[in-house]
Each structure stands twice: as C-alpha cells, then as structure tokens.
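*Asks:* Pasting the structures here.
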Structure 1
Amino acid sequence: MTPETSTADIPLIDIAPLYSEDPSDWVDVARHIDHACQRTGFFYVKGHTIDTSTMNDVVGMAKQLFAQPMGEKLKIDITQSAHHRGYGAIATEQLDPSLPGDCKETFDMGRHLLADDPDVLAEKPLHGPNRYPDIDGFQATMETHYWRMLELGKTILKGIAVALGIAPDYFDSRFTHPISVLRFIHYPPASALSQDNQIGAGAHTDYGCITILYQDEVGGLQVQNRQGDWIDATPIPDTFVINIGDMMARWSNDRYTSTPHRVVNQAQKDRYASPFFVEPNFDTNIYCLDGCSDQTSPPKYESISAGEYLLSRFRDTYAYRQKR
C-alpha cells in the first residue's frame, strides 16, 4: 500500500486496514503514519467509519447554535464555566499572543458528567457537565458524536502504537475516562476581521495527543512545514485531517513533533470546522515511551499528568482563566 498524494505534501492515508482483526494488516498503514508524523506531523485519513451524512447532521446542529442571537449564546458562555465548556465569543481565544484575539466563535464540550459523579463531587478540574444550547436534539446528537470521534481517535492511536513498536492496545487503558474535547468553530467571512493583522486562528500547536479535524469546503487551514513555509491543507471530501499534539511529542520524545498551524479565512463566506482533541484520562502519566529514547537521545521531558499539562496550556491561551 502506498499513500495517495494530496495537497501541500500532506499525505492521504487509507486507515481501513486498521479495522481488520489481522495484525498483519496494520503494519503498512502504521509505516505510512510513522513517515507522515516524522515528516510533517499532519496527514489526511480516509477509510474511516464516519460518513458524510453524519458530519452534515452534526455540523448542521452547530450552525444552528452559531446562528442564535448573542444573548442566547452567552447563556452558555465558556468564561462562566469552571470546566472549559460552552460557547466562546469572537476573540475569547488568542492562540498567537503576538496577534489580536482570534476571529472565530467556538463551542466546546467533553464527557457530560452529572452533579453526583465522583469526579464532579471531588471538584476535579476539567470534569463537569456540558453547557448545551436550547436546540432540539442538540445534546443527544453531540454526545453520540463525541463517542464516535473518540473511537476513531483510538483507531488512529492503534496505528501510532504499532508505528512506535509498543503494544497496539497501549493507549486503550489511558482513554477510559478521557478529557477529550469536541469543538465546533465558526469563522466569519474575511470582511468581519476587525484589524489588519487579525486572522481566524493564530499560529499554534495543539496541546493534546492527536487532533482529528473536519473542515468544510471553504479552506483556510495552513500548516508550517519543516522549512518554515506556510502550506495550505486544502479540504478533501470525506476525509479528516490528523495532526500530532504536544502530548504525543512528549510521549514519543519528539520522534513525532507537533506542527504549527493556523487558519486564515480569506473567503467572503463563513467557514465551519470541527476538531476533536484526543486527550487521555486526566491522571494519565505522560512520559517517554519505551523505545523512544537511547543513549544518544535520552528522555527530553519530565513526566507530567495529562490534566496538569492541559491546564498549564489553557492558562497561556485564555485570558479569562488567569482571573480564576
């Protein structure tokens, strides 16, 4: 199997063999994932189990949310959440501190935990109820989609585990109570930019393990290659874009490094995207995996829990969290 050529040197990989029960079918896919992770940190995937109609349904729900009056959206304002859940207005997030706040609005959700959940009672950070809009079917649709995306993430992580030479199911036990986040993003047309140097999303690396991105046909995602050039990650129908996050860089001792990327919506139309941030259980220890270090390349990072690492990164990105 060879990966199909896609735009901007970001390979397109068919992950269908990862659903096979025969481990020998996984090896070739893992090899291509390994190559992509080392070369760009980004790749497209096809051959997954999430069809176009499903994505149309969930993105349609998100569009209903973003079309609501601001007063309705602010009823679930993320700045009033202790668990990083809910609606984020334009410029709430500032991914590049050298630029104005990002020209996008967002909705974030995680595992929906009720008030009597032990982790909620213990006031564990990033554990709590989601904040949903008053839209018929929204909660059920999004919660189903959350778990669907988590399963896709675990399938891709199986390929990464094989690529790294560790047990194929290594990550499974680290994702039993994940702090993964499902996000929906609305980027207004270019005419909505309030300052000359404002863009949709400032240059950044993702914080978690891997990210699975759905993007519509408008485009605007740009990836910084190893030469420092910005290249377009042009939308390809029926695919997701996968990128390595900072946790996986730490886990792999920088065998796989997270890649800076940004969104520049130059179109005079709305852009919608949905990243799923695949992040493990809060208490998962992020440390150098077996086989990712040797005498010439010792472990570069101290061990840290996934939750504490995410909280430290959130404090850098969201000004409202610094006031808590």
Structure 2
Amino acid sequence: MTNIKELAKMAGVSVTTVSRVLNNHPYVSIEKRKAVLEAIEKSNYQKNINAVHLSTGRTQLIGVVLPFSDHPYFALLLKGIAKKALENNYKLVLFQTEYLESRELEALQMLKQKQIDSLIICSRACDLSVIEEHLLFGPIVLCENIKSEKISTTFVNHYKIFQEALEYLYQKGHREIGYCIGRLTGTSSYKRERAYRDFLEKYGLPYHSEYIMDKCLYFEDGEKVINQIKQMDTPPTALLVTNDQVAAGIVICCQKQHISIPDEISIIGFDNEPIAKMMNITSIEIPLVEMGMNLFLQAVSSDISNKEWSVKLMERETV
C-alpha cells in the first residue's frame, strides 16, 4: 500500500506538501497540488483512517447500548440519537445486548480501547459501579433517573408517572389495577413497583402479585396478557401497559374475545405511539425522539448534566 513518503517521491514534492494536500490545507501552489493529486490517483492511495484517529484522538464514533433494536421505545430513542449524529457528522456503533452484561462490557471495553469516543446506554444490566469505573476512558450517558455529578443523564420520572396514572384510574373508580412491564428488574421497574406499592398502601388496597405481568414487549404479548387475566379469580379492571404495542395487542385480543373496553377493562399505554393514536388508546406521551437528541448532545459535551423530561396523559377511549 502506498504511503505518504512514496506519494511525495512520485509527485516530486516534500512529505509536508503531501500532508497539506491530503488535509485540504490552503497554502499549496496549484502546480504542486496537481502533482500530488495525480500521484494519488495513479497509486490509488487511501488515507489511513486509524492513523488519522490516532493523531486527532477522535473516531467520530459514538456507541449506543440498547437491549432491543426493534422495541418501539428504544427505536424512538435511537431515532433521536441518529438524527443528531447525522447533523454533527458522527456515526453510531450499536450494541444490542438483550440485557446480557457480557455485551454491555464489550461496549465499555471499546470505550476503554478508544475505539469509540463516548457511550450512550439506553437501558443497562450492569451495576452502576461498573459503569463508573469506565468514566476515565470517555463520556458515558445514561437514560435513567440517577442524579449524578459524574454521569450525564436524560430521563423521565417513572415513579411520578406511575403514581399519576394510578391516581387517574382510581378517580375513574378502579380498585383492582394491574400493570404490564418488559422486565421485573432494572431501575425504572423498581421505581414503578415502589409507586404501585405506595399507591396500594395509600388507599388500603390488597396486593395481588399476579396483577404484575412481566416480559410484555411486543404486540403479540397482548394476547398472553388477556389469557393470564382470564385465569384469575378476581381479574383487574384496569391495566397500565408500559408499551403501546402491547396495549394495542390487548385491545385487539379483547375485540376478538368480545371483552368490552373500557366497560370490562380499561387500558393506559405508554409512549403515545402512532398506533395508540390510530386505535384511540389512552396513553402517556413520552418525548422519546427529543430525549434521544439530548442523549447525543450530552455524549459529545464535556459538561455533566441531568435533564428530566415531562410527560402528558393523552385521554382517549380506553378508560
């Protein structure tokens, strides 16, 4: 492979002149620039990107850790990140982890080895202490409610959101309320469970473990939820569903099985996706695209910031 010294010899100029042409430096004569460009074309020279990264200390690559690329919540976050990356001439390196710690560690290792400039973790399985150990090697941004002086965060208050949604259902007359989530573990899930237990304690309502339905991620999981409810002696009269796709699946399944919504069961979804609008599903609007854009800006900033985003209840026909 041709190197800069060989290009300089072919063009009859100095190595410095070749370097200036390669980096579009303005102070090169027309004749010398032409000679260098002809040498580049003749030798099919390609710039060594690794060497460029080594000299600048930047790769223009940002890592994005997300458990599922096809999950609407993470897809919308990624849409916002990608929009800002394009505007700022960055490329993304995606790590789909399915909540495996080993895959998150691979992303952290790439940051440590300077293969990426910074890392955005949309949802994590690793302990926070593991994340903090890697802050020496570059910025890490989290999409969760952790007020930190070391780590930038973009988040919504899941405890508050859940409390307000539960209060809304209570005021509508519901006393047997359940909820569907993607996973039982994780910071957001813990906050939702605490909000749920505090709500039940406030109103002296009984706790039913079967009212909490795990691994609800996709449209087809809606049928699973309805089948579970039909097995209960005292089924919930309302559900908080932390995913509009699952909420839509529940609505369709109810229609097929002639279960009246909201008379027999009320539904509140999350994220206010287009499917919720089309199917008139009451939903919590979370500005995920805007949050993704902010995650990117935090990843390329030298300042630490913690930004909480507000949400809005979109009342429709399922409550």
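*Asks:* Can you rank 1, 2 by distance in nm of label points 7 Å out along Cα→Cβ at positions 120 and 288 and just name the one with the largest value?
*Replies:* The maximum falls on structure 1.
*Asks:* Using mean count of other Cβ atoms within 10 Å over residues 144-151 for the comparison, can you identify which of 1, 2 gives the largest number?
*Replies:* Going through 1, 2 one by one, mean count of other Cβ atoms within 10 Å over residues 144-151 is largest in 1.
*Asks:* Okay, next question. A value of 1.00 was computed for FRET efficiency 1/(1 + (r/R0)^6) of positions 256 and 296 (r between Cβ atoms, R0 = 41 Å, to 0.05); which of 1, 2 is the source structure?
*Replies:* Numbers: 1: 1.00; 2: 0.50.
Of the options listed, only 1 reproduces it.
*Asks:* Using volume of the Cα convex hull per residue in Å³, single out the structure from 1, 2 with the greatest value.
*Replies:* Answer by largest value of volume of the Cα convex hull per residue in Å³: 2.
*Asks:* 1, 2: which one has distance in nm of label points 7 Å out along Cα→Cβ at positions 64 and 272, as calculated, at 2.2?
*Replies:* The structure behind it is 2.
*Asks:* Okay, next question. Where does the value 15.1, 52 come from, among 1, 2, when Rg and Dmax of the Cα atoms in Å, for residues 264-303 alone is the thing being computed?
*Replies:* Among 1, 2, the structure yielding 15.1, 52 for Rg and Dmax of the Cα atoms in Å, for residues 264-303 alone is 2.
*Asks:* As an exercise: helix-only ellipticity at 222 nm (-39500 (n - 2.57) for each DSSP H run of 4 or more, over all residues; to 500), calculated from one structure in 1, 2, equals -13500. Which structure is it?
*Replies:* 2
*Asks:* For distance in nm of label points 7 Å out along Cα→Cβ at positions 96 and 160, which structure out of 1, 2 has the highest calculated value?
*Replies:* 2
Rule-based calculations on the coordinates, nothing more; no lab input. Remember, it's a predicted structure, so these values are computed and weren't measured experimentally. Cβ atoms are built from the backbone, for glycine too; each structure is taken alone.
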